[in-house]
1. A value of 4.4 was derived for distance in nm of label points 7 Å out along Cα→Cβ at positions 106 and 162; which structure in I, II was it taken from?
2. Kindly point out which one of I, II the value 1.5 was derived from, the read-out being distance in nm of label points 7 Å out along Cα→Cβ at positions 42 and 210.
3. Identify which of structures I, II gives the largest calculated value of distance in nm of label points 7 Å out along Cα→Cβ at positions 138 and 154.
4. Identify which of structures I, II gives the largest calculated value of distance in nm of label points 7 Å out along Cα→Cβ at positions 58 and 250.
5. Out of I, II, which has the highest value for Cα Rg over 2.2 N^0.38 Å?
Structure I
Amino acid sequence: MAGPLICRDEGEGPELVLVHGYLGGAGMWDGQFAAFAGRFRCIAPNLAGFGASSHLEAPESIDGHARLVFETLDALGVERFRLLGHSMGGMVVQQMAAMAPERIEKLVLYGTGPVGVLPNRFETIETSRRRIRSDGLEATAARIAATWFMKGADAEGYAICVAEGARASLQAALASLTAWEHWDGTAALPHFPMPTLVVWGDGDRSYGWSQPETLWKNIPGCRLAVVPGAAHNVHMEKPEIFNMIVADFLSDDSCPAWTPGPFR
């Protein structure tokens with residue numbers, strides 16, 4: 001067992017858990033901590049093998065990552081919470097929603113989809129695996145991070161992504177690709193009872209439209225926000241728009257936090 005994840009934990013109020021994506025880390029949520037820590041206790045775990053948790057062995061399954069996040073929240077005394085996941089973190093939080101829906105008050109699925117083998121990704125999983133081994137993890141992380149922005153390596157948030165990617169372990173980078181290949185969360189979507197929002201940038205090169213569309217059409221009562229002129233990292237590329245959309249969803253009284261009961 002990897003052990004509790006290292007988290008960034010700031011603010012007071014209801015808990016808001018933010019789960020980063022592949023080759024990411026809690027350091028990529030600066031703009032969201034600034035926007036939300038005044039109203040929420042923001043908790044951003046570094047997934048095993050990434051960021052400040054790079055010393056931990058990463059599981060080779062999305063289920064394994066989900067269990068580690070739950071164990072970490074248990075150690076922090078957090079029972080129920082609002083949950084946001086980006087990219088691979090979006091897979092992790094979907095798995096969490098399937099495992100313990102009664103713990104999740106509201107769910108934000110951002111720049112993600114219900115299957116790990118991404119049909120429209122800028123390159124295949126096997127290509128990423130091969131490039132990590134041939135070019136090295138640091139170079140591969142920098143190359144991949146450029147695809148997350150409309151302006152590529154010239155984007156303002158690019159340097160932060162490169163720095164976070166460089167902290168990942170080689171084991172985690174490869175294990176996570178294996179985790180993707182063996183994960184499909186589609187069957188669980190119709191059973192999500194909590195209010196859910198899907199956020200997607202229309203220039204996303206990692207998750208093509210079919211992925212967020214499947215989430216939107218299969219999760220009961222799901223809401224959708226498409227941000228024009230943004231790529232995979234909307235929260236860094238257009239933080240004001242992203243934060244406004246998420247804040248509106250989290251505070252919308254017409255979309256109340258779910259309480260345990262029959263599926264809608």
Structure II
Amino acid sequence: MTTAPQESFLRTFHAERPAVTADAFGGARAADGRSSYEILCDRVTGTRRVLDLGCGDGLLLEVLARTEGRRLAGVDLSPEAVALARRRPGLGGATVLESRAQNLPFADDSFDACVSHMALMLMGEVEQVIAEVVRVLSPGSTLACVIGGGAVGGEAYDLFLGLLRTAIKDAPAAQRVPALGDRRTRSREGLDGLLGPAGFTPVDWETVAIDLSGSREQVWAALAGVYDVGPLDPGAVASLREEFFERVEGLAMPDGLVPCGMKVHVVTAHLR
């Protein structure tokens with residue numbers, strides 16, 4: 001299957017919102033106080049040459065750079081996101097390139113770790129992506145990814161998804177997102193089936209709840225950045241926002257805080 005429609009959609013979406021993932025997840029925390037970016041960095045402790053696959057605006061690279069002496073690189077489809085990453089403080093020595101993950105612009109054995117935050121699950125031709133990751137990694141290297149895991153039941157994200165499904169159902173086909181990525185990257189069994197033949201150990205799979213709670217405006221800002229909202233016409237988005245604000249009042253705590261939890265899967269495998 002050609003990846004052109006999917007990649008065209010992602011480039012267009014991120015041209016308008018190049019920092020959308022960092023905006024949503026940068027301030028969100030797990031129960032232990034770490035962000036999903038910090039959790040991912042902790043999976044590659046001790047590594048020196050690290051590639052960020054789908055680096056977006058560079059927030060993960062900036063967290064990785066807290067460890068002195070690292071040689072960092074990142075690739076992303078979006079030129080706008082790459083431009084933001086290059087301007088991040090502390091990343092002056094990092095190599096950040098606009099590139100497809102299916103054709104990485106690096107030599108063999110260039111890295112001892114590859115990380116990816118909410119990006120691997122969006123990539124087509126995933127076998128080619130994995131082959132390229134294997135090519136640029138040295139034996140014994142670590143692959144660590146954060147993958148979306150859905151909503152925490154009974155909270156704002158769960159409510160939002162239900163409303164969004166209705167909005168998408170009522171929208172014309174031209175306002176719907178093309179199928180993104182490969183479903184095998186979203187499950188432990190699927191990833192084992194992809195990574196095992198490429199030379200990786202069975203994946204370590206941990207599910208973590210990430211807290212995005214806040215005011216209803218803050219929660220809406222985080223959730224409305226999902227891809228499915230992007231193609232909807234302004235009237236449909238305004239109606240979705242109005243209904244969400246009305247319905248979410250029933251979930252708000254006495255202090256006005258709206259509980260909003262999202263599950264992510266933190267996946268780690270090692271190249272034999």
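1. II
2. The read-out was computed on structure II.
3. Of structures I, II, the maximum of distance in nm of label points 7 Å out along Cα→Cβ at positions 138 and 154 occurs in II.
4. Answer by largest value of distance in nm of label points 7 Å out along Cα→Cβ at positions 58 and 250: II.
5. II
Here, each number is a calculation from the coordinates, and none is a lab measurement. Bear in mind that the values here come from a model prediction, so they are computed numbers and not experimental data. Cβ atoms are built from the backbone, for glycine too; each structure is taken alone.
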